[in-house]
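Where a number appears in this text, it was derived from the coordinates with a stated rule and is not lab data. Keep in mind that this is a model prediction, so the values were computed, not measured. Cβ atoms are built from the backbone, for glycine too; each structure is taken alone.
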Structure 1
Amino acid sequence: MEAKSGYRAESKFLFASPYKIRPVAGLVRRKSYPEAMVALEHMPHRGARLIRKTLKSAASNALDRNTKLNEDMLYIKDIQINEGPRLKRIWYRARGRADMLLKRMCHITVVIDEVGEKWDKK
């Protein structure tokens, strides 16, 4: 995996399935920071809250390290929702049987960069 340049933030071991969070991340990928924050605030999904917190942390990292930046100059370069470890629990069933219940976790990585000449909004 190639290293992405820009300012980044990671949230690890979040108790949410990556399959439920990935569609929300797809809606804000490659958008400007203010536009993405407004979109995430109005989404009812639980994953929107988790992505919003990580995105806010990445923007804070960018603004702390570079005083020339403004929030309007930032855009989301990359969002990755990776699968974390799974907690395995026993789910008791009828006739003395048992099933495995997997409680999934995810890792969210957000990379933010400033808008430049080579930014192509897709």
Structure 2
Amino acid sequence: MIAVAVVALLTAIAVPNYQEYLRRAERNNAKAALIRVAQFMERAATANGLYPGDTLVPQTILTVEGGKYAVVLVSTNGATFSATAERKSGTRQANDPCGDFRITETGNRTILNASSGKTAADCWGR
């Protein structure tokens, strides 16, 4: 009976920690995808003088490993852009306290729809 209690206690501690580890890994995938998008946009602007329109960016650049986030790119006038990694509903990230991630042409990194008092510095890891 004591062994069962010890296993239950360890499970009660380990499972939430493991789930947070998985959420953190998915956040890192989203942030890496946004940085990849920003680098692509900067290279394109250096070559062409303007940021490409959002329909001209290859889909492979907008793909987030793991599929828990979707990248939405907005580049309307060629002078600015913003890319947002939005949490997909129905995944473990749907209730992630860091919310959605955004990066702009100035390198500004923010979060949207965060909960639990999280800040951009908490979630982006500055």
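Taking FRET efficiency 1/(1 + (r/R0)^6) of positions 54 and 86 (r between Cβ atoms, R0 = 25 Å, to 0.05) as the quantity of interest, name the structure among 1, 2 where it is greatest.
If we compare FRET efficiency 1/(1 + (r/R0)^6) of positions 54 and 86 (r between Cβ atoms, R0 = 25 Å, to 0.05) over 1, 2, the biggest value is for 2.
From 1, 2, which structure was helix-only ellipticity at 222 nm (-39500 (n - 2.57) for each DSSP H run of 4 or more, over all residues; to 500) = -15000 calculated on?
Matching structure: 2.
17.4 is what came out when mean count of other Cβ atoms within 10 Å over residues 30-37 was calculated for one structure; which of 1, 2 is it?
The read-out comes from structure 1.
Here mean count of other Cβ atoms within 10 Å over residues 46-53 was calculated and came to 12.9; which of the structures 1, 2 was it taken from?
2
Where is distance in nm of label points 7 Å out along Cα→Cβ at positions 6 and 22 largest, in which of 1, 2?
2
Can you say which of 1, 2 returns 0.15 when FRET efficiency 1/(1 + (r/R0)^6) of positions 14 and 94 (r between Cβ atoms, R0 = 25 Å, to 0.05) is computed?
It must be structure 1, since only it matches.
Figure out for me which of the structures 1, 2 the number 39 belongs to, where relative contact order in percent (Cα under 8 Å, 6 or more apart) was derived from the coordinates.
Going through each structure in turn, the value belongs to 1.
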